[in-house]
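Got some structures for you, see below.
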Structure I
């Protein structure tokens, strides 16, 4: 995504198993590599993590 990933848009690098296809590769965006998950972000189930990420996207969306 040469112009960045808009909030709410699925990343083109997510595979069918929801894993990053370029994890550990030099072309992986720095913002992705800098995201450090923690228990408050991940919660006890996937749905909690997805809600947290959606809120994070909304809070960091350009004006």
Structure II
């Protein structure tokens, strides 16, 4: 059974989002427990790094 190209692209996107959420939660728990503004800034930074990586390397595989 072959995987349709659209399906593999969607799977990569879902796995990428799950990885991003795991990194955000891990950093929050490890470093920023109880620090709201530092956590928010770090989360925004992580999302921006993931977005830049996605746009550079994964947008058109």
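Work out distance in nm of label points 7 Å out along Cα→Cβ at positions 23 and 47 for each of structures I, II, then name the structure with the largest result.
Working: I: 2.4; II: 1.4.
Comparing I, II by distance in nm of label points 7 Å out along Cα→Cβ at positions 23 and 47, the maximum is at I.
Of the structures I, II, report the one carrying the highest value of percent of Cα pairs over 19 Å apart.
Values: I: 35; II: 41.
For this comparison of percent of Cα pairs over 19 Å apart, the top structure is II.
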helix-only ellipticity at 222 nm (-39500 (n - 2.57) for each DSSP H run of 4 or more, over all residues; to 500), calculated, reads -26000; among I, II the input was structure II
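Every number in this text was worked out from the coordinates using simple rules, so none of it is lab data. Given the structure is predicted, the values throughout are model-derived calculations rather than measurements. Cβ atoms are built from the backbone, for glycine too; each structure is taken alone.
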